[in-house]
Structure 1
């Protein structure tokens, strides 16, 4: 899996795929944890479907980056994705921002 990324100093922004589910979750997790930066912002705005396997991959990636002294933060203005994070209570475990810029700035 190859996702579009952007580097902002010590932070890398990864734009998630249209679907984040069982078929892509393992590849997604490997990609995120193999990036050249350990501070990652996931931009979920382009993701239409997030399944439980995708949520698990996000949490696993978060845990792996934290173990390396990094962090993973979420950026999304998509109401559906925000609702999923709220219902699953992942917004209590992960920092969620309305924009990529806000999420990147939070690392400073």
Structure 2
């Protein structure tokens, strides 16, 4: 598992959808540790092109154009991240970093 990878998760935390895609945003050292959870950002099929949202789609392994929502970070068990969808390119990962900084007011 690596930072920037997308996974499809079954019924994450009471989500009304049966499956939701998430991108792993935790730092790699945490992902590689024995810690059982990682921080992820959910992917929604609708977005508003806010500075805290990242546009993704088929290039990242998704079926349709969608948005990574950096304002909705969640902690998920690594054991639930089993259905690999795809990964972000270096350019998309840089865009994700900028959006996370905006969402967390780290600028």
Structure 3
């Protein structure tokens, strides 16, 4: 089974929040992803928008932004119930595509 790819676009050194624990929004998103990931496996990738000028321009005002398999799914916060639904939908799509490819090969 191919696991969905979850990408979180954020800043490593976020200065939006003055919290010593880091950005509250980013931490909340990561906590939600962690809870769901304990039950539904997925690949996680954190993308530092400071790594390129283009990423910084595109996402500076919209962090954190979460993508599921390359599609923008959430901005600023993640609704856990909706995230689970979207994740399951991607898993089902991958399984259906795999079945279709198996049938085509026979």
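All of the numbers you see were taken from the coordinates with simple rules; none came from a lab. Just so it is clear, the model here is predicted, and its values are computed rather than measured. Cβ atoms are built from the backbone, for glycine too; each structure is taken alone.
A value of 1.2 for distance in nm of label points 7 Å out along Cα→Cβ at positions 74 and 90, calculated from one of 1, 2, 3, originates in structure 3.
Here helix-only ellipticity at 222 nm (-39500 (n - 2.57) for each DSSP H run of 4 or more, over all residues; to 500) was calculated and came to -4500; which of the structures 1, 2, 3 was it taken from? Only structure 2 yields this read-out. Kindly point out which one of 1, 2, 3 the value -0.52, -0.96, -1.09 was derived from, the read-out being log10 I(q)/I(0) by the Debye sum over Cα atoms at q = 0.15, 0.21, 0.23 Å⁻¹, for residues 2-65 alone. This figure was derived from 2.
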